[in-house]
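So, here come the structures, one by one.
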Structure 1
Amino acid sequence: MNTLVGNKMRNPLSSIIFEGESAVVSQTFRIANIERLRILAIFGIIWFHTEGAVGRSIGYAGLPIFIMIFCALAAQKSKPDDFVPFARKKARRLLIPWLFWSIVYIVCKALKQSLSGADISETFGEFSIFVGAKIHLWYLPFAFVCGLVINLLHRQTMRISSAVTILAAAIVGVLGLFCCSVTMSLTDLPVPVPQWLFGLPGIALGFAVGRAGSSLKRGLQKKFCLGIVLAVEGMCLLLFCLGYGHMVVPYGIAMVLVCAAFLSTQRSNVQLLKFSSLAYGIYLVHPLVDSVLQTAGIVSDNPLIMAMMIFVVSSITILVMQKTPLRPFV
């Protein structure tokens, strides 16, 4: 997971893009499996953050899924947006909510420390311009940069052969997967560098999938997507054999699911689009919901039940917020 310009669901052709976008009118119909995958991915991230959950690395596939969906959809535009208006739009959708939720989490942390008698000055020292007040907020400035990179790449490669562009992007993504995985395994890096390294390969891989879907005939699109999947799975196998397995499971799963979703053709209905429009907000609010449930003593020893509670309460929270003046922040 950009201007969530208007979250209102107008018709089945409405567009909902996590990365920062909750609902934006699209030039084409939305694919149902992409929206379903977005919902599955946000639950996966909640599962990753749930204490005691088994197979957390599987759930973390949700992050590269969001990044690749975002980049793929952006790369499918027949005419890229002008850079400056595009940057302003993304800033409104990503950086302003980033500031808003940073303030929310700072206030919550300060209140909690104040009630416990701790020094609240330490709360403000945790703020970082590349992260915010809570670690998961690193994704918003990252997504903003992703958007700018994809816009520039899309504009600069419009006149280049689609096959060459897709092949080059796929190669960069696969090599990036190797380099980022090795770097993360060998070096102790400060936050949010590991998070950014984790997300970087998804930019090129998503761009390749998007361009394949927008500029190639159906049969050729399938062949290119199959080639991308095989290349990524092969690299994941190599990384696993070499002992650099941190990114293997998330990317191995995400690449298959994203390509499969983009190759499907079933149209989304209004209900599915409305549900998937909650994903961005759920991502932003779920740590706060988890903290509130823990404080209230509403917990479960079963990680699945706990993750489901966080997911449901977060969904309801965002559904309500979308009907208030706080809508632009979710």
Structure 2
Amino acid sequence: MLGFMHTWVSEFAKHFEQITVICLKEGVHNLPENVRVLSLGKEEGVSHLTYLTRFFSYVLKYRTHYDVIFVHMNQEYVLLGGWVWRLLGKKVTMWRNHHAGSLLTDIASLFCHKVFCTSKFSYTAKYRKTVFMPVGVPTDKFRPLPNIKRVPHSILSVVRISPAKKIEQLIETLGVLHKKGISFTATICGDAIPIHKDYETLLHEQVEKLGLGDKISFIHGISFEKISELYASHDITVNQSPSGMYDKTIFEAMMCENLVLSCNENLRGEIDDMFIFREDDVQELSKRLENLLVLKIEDRDIQSKKLQSYAKGNHSLGYLGKRLFEEFT
């Protein structure tokens, strides 16, 4: 799930003299020589007290090795270390892009010199210190793959299996298209955490009830290294995440020359309205999806290349690296 962070750190290492990464759990990585990785110890099964002890020891031990702090999503690190970093005279920044937030988010922002997000509808978009950034998708990993055959009229949803993702609406939409005799196949790729297993079961039951068992396939989540192959084999990617989030999967799919349908209002005015539907509007989603499924091949190729060009020009990882360097310095 966090495979992208490996590519982010590798890209950032091109712009900075040294990077020290503090992570909760350290896995397999192959990073540039100017990157140091320090784990709080989750992979060792240590206690929360050990997490805290290690965190503050790293903050102080390596204080002469960093000038700027970049906290990704987890405001808890700012709440813990913000006051120390301020006393040490460090520049504190936080990346937090989500529609939800709380008083704790507001308190964390007080310790920050800058807050980064990608969506105009993120909870953190309201701060005067907020800077809007590219999403940051690596163009070398997400690109068309000529050796993989793209299945015509195929639909893909790369998503965490959760009620928040409203997957039942996509299945309902596919049921509408099936009744109209529209030809398609669909793949839903993702996993459910234990508390959402009942929701996952309901989705399977919905598919059977609508007679879509031979039309929709559920597959387990695929590694970050392999996911581009899944995009390359599909025609259309559907993303239903609310506008307060700005899923990387939208731009990963675009860079792989998928046609992309999204309800994210950040895209309004950026790409053609044919690729945008209103959130929770199954009728509009089915209409937009039907229009894409019946596109002529030459029109499909033209539109997919336009989306790819937009994603590469505005949300590439290389562009994000440059923007962060500008903001940090």
| field | Top of 1, 2 by Kirkwood radius over Cα pairs in Å, largest first | value | 2
| query | Quick one: mean count of other Cβ atoms within 10 Å over residues 47-54 came out at 12.4 when computed from one of 1, 2, so which one is it? | reply | 2
| remark: Ranked by FRET efficiency 1/(1 + (r/R0)^6) of positions 103 and 191 (r between Cβ atoms, R0 = 35 Å, to 0.05), the structure on top of 1, 2 with the greatest value is 1
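Can you say which of 1, 2 returns 28.5 when mean count of other Cβ atoms within 10 Å over residues 63-70 is computed? Don't skip to the answer; put the middle values down first.
Numbers: 1: 28.5; 2: 15.6.
Traced to structure 1.
-12000 is what came out when helix-only ellipticity at 222 nm (-39500 (n - 2.57) for each DSSP H run of 4 or more, over all residues; to 500) was calculated for one structure; which of 1, 2 is it?
On the way: 1: -22000; 2: -12000.
Going label by label, the one that fits is 2.
For mean count of other Cβ atoms within 10 Å over residues 55-62, which structure out of 1, 2 has the highest calculated value?
On the way: 1: 20.1; 2: 14.9.
Largest value of mean count of other Cβ atoms within 10 Å over residues 55-62: 1.
Values in this text are rule-based calculations from the coordinates and carry no lab data. The structure displayed is predicted, hence computed values, not measured ones. Cβ atoms are built from the backbone, for glycine too; each structure is taken alone.
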